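A short reminder: the numbers here are calculations on the coordinates, not readings from a lab. Computed from a predicted model, the values in this text were never measured in an experiment.
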Structure P
Amino acid sequence: MKERASLQEQVEAALSAIIGMPIWGAGRAVNMEMFDIGDRVEKTSRYGETIQVGAYAIHVQCPWRVIGPEGIAVGSIDAHYPPSVREGDESFDSNNDSSLCEEKMSAWLERRGGEPLFIRSVAADESGGFRLGLSGGYSVDVMPASSRPDYEHWRLIGPGTGRRTHFVVAGRNVV
């Protein structure tokens, strides 16, 4: 009888599909960061606009950070602070307003003059977290931080047959 792969092995196997692909975009919806990966694909938004998204995406609802030669370039906690042009603005609402996170993410993605950052390696841990090693000495670290068995930490969304496929890590399981 074949033994079931560990969570770490399942995460590394799923994320190995994106090795060699670029991370070229990111966005945020409340507490979820969304990274666009791979080829650009046009789709219609819920507002009827044509937008570009990655053929793959990673949606993260747990702590994450982008780290590189200069230290932390941007992280999930930055979403709780206003952008530098609104520093000290007490009317800032992290759920509805553009934040320091979007400002720093845009700066990080644009810093290379339009050259994408390519995913070079994947390393997972036993809690479902992972590190994507990127070109340019950067990495994206995703760190599950809830003990709740039903809490969704992150998901990898990719092309499928007719509809997009989802690899979801919730609690200490793939669901």
Structure Q
Amino acid sequence: MYNKIKKELKDWNEKYYIMFLIGCLLGLRINEILALRVQDVAGKEEHTFVQTKTGKKITIAFNPELSKALKEYCRGRDPQEALIPCRDNEYKPISKCRAWEVMNTIGNKHGLHLGTHSLRKTCGYHYYEQTKDLATLKVWFNHTAMRDTLTYIGVTQERVKSAMLHFKI
């Protein structure tokens, strides 16, 4: 489903595709994505900023897929422009409300309940499923406790009970 949504967003509007990629591949909150400028990502391998929610300084690193997409997307754009610009002013980002509308619309099309926070959760869930590295994910997401990270990615008591029921030696 991830690849289908990614393709549809790219076909619909490249800025929404970039927003989706950044959210899913970096796990940033929507306000962090919308605060990005072209100069923050164009031709760079990483970007450091202070999170507004936590006040912590973090560095994000762009994997090859994201680097390639950003290179194409930023080509010929003014470095001062918002990375995800609104329609009538390229220096101002779209609103959080508009970002939510985009995700909700694409989610409804596929029978999913998606919002802007779904991007961050998707990142966390898939990273954990691929690596089972909860410690790194905890630091990545700036959570204070492992329990917060487990809850965040959907490891609920129901999932634990199901694991117990299906566990064999």
Structure R
Amino acid sequence: MTQQAIAAALQRVEAVLQRRPEAGLHDDAPAMARWDGGTRVLASHADGTEISTDVPGELGGSGDRITPGWLFRAGLASCSATSIALAAARAGIALDALEVRAASRSDTRGLLGLPDAEGRPVSAGPQDVQLQVRIAASGVPAERLRALVHDGLRCSPIPNVLPDPLPLDVQIEVG
């Protein structure tokens, strides 16, 4: 899709949502994960797309598949890049390059339920998360591109979960 076509699509959706804000609230496509034996899990989308995950050999896995943590970082990076590209289309900025690298640092003790040296629980989640954005657009000042990145990230769903985590509603069905 061309930049103009993306901008036009965004304008149409914005016009609808201004008239009918309730149309913006929707259920997101659920992800289904099914244990596939050992430490392997098969994640699937309703459209049939499947991704197999596993943990590294040090944790008893095969180490030959991507990890669920990598899927989180991939989702963060791709969601960020998509939102920045949408912001660029809305602003009429033709991008020459856009790359987003998501990295994090984790403590395996949390995954295993081990405490720290003082006996406090160690978080199973990442200790920190970094986004590195490389962006280029001919004739566009660096400050404008930096602002574009921040505008895109402000409207990006996955990065917006990180500062203020959502409550997790866990429903368990046994049998």
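Listed values, structure above:
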{"item": "Comparison of P, Q, R - label where mean projected area of the Cα convex hull in nm², for residues 26-73 alone is highest", "result": "P"}
{"item": "Read-out helix-only ellipticity at 222 nm (-39500 (n - 2.57) for each DSSP H run of 4 or more, over all residues; to 500), computed value -11500, structure in P, Q, R", "result": "R"}
{"item": "Source structure (of P, Q, R) for mean projected area of the Cα convex hull in nm², computed value 11.3", "result": "Q"}
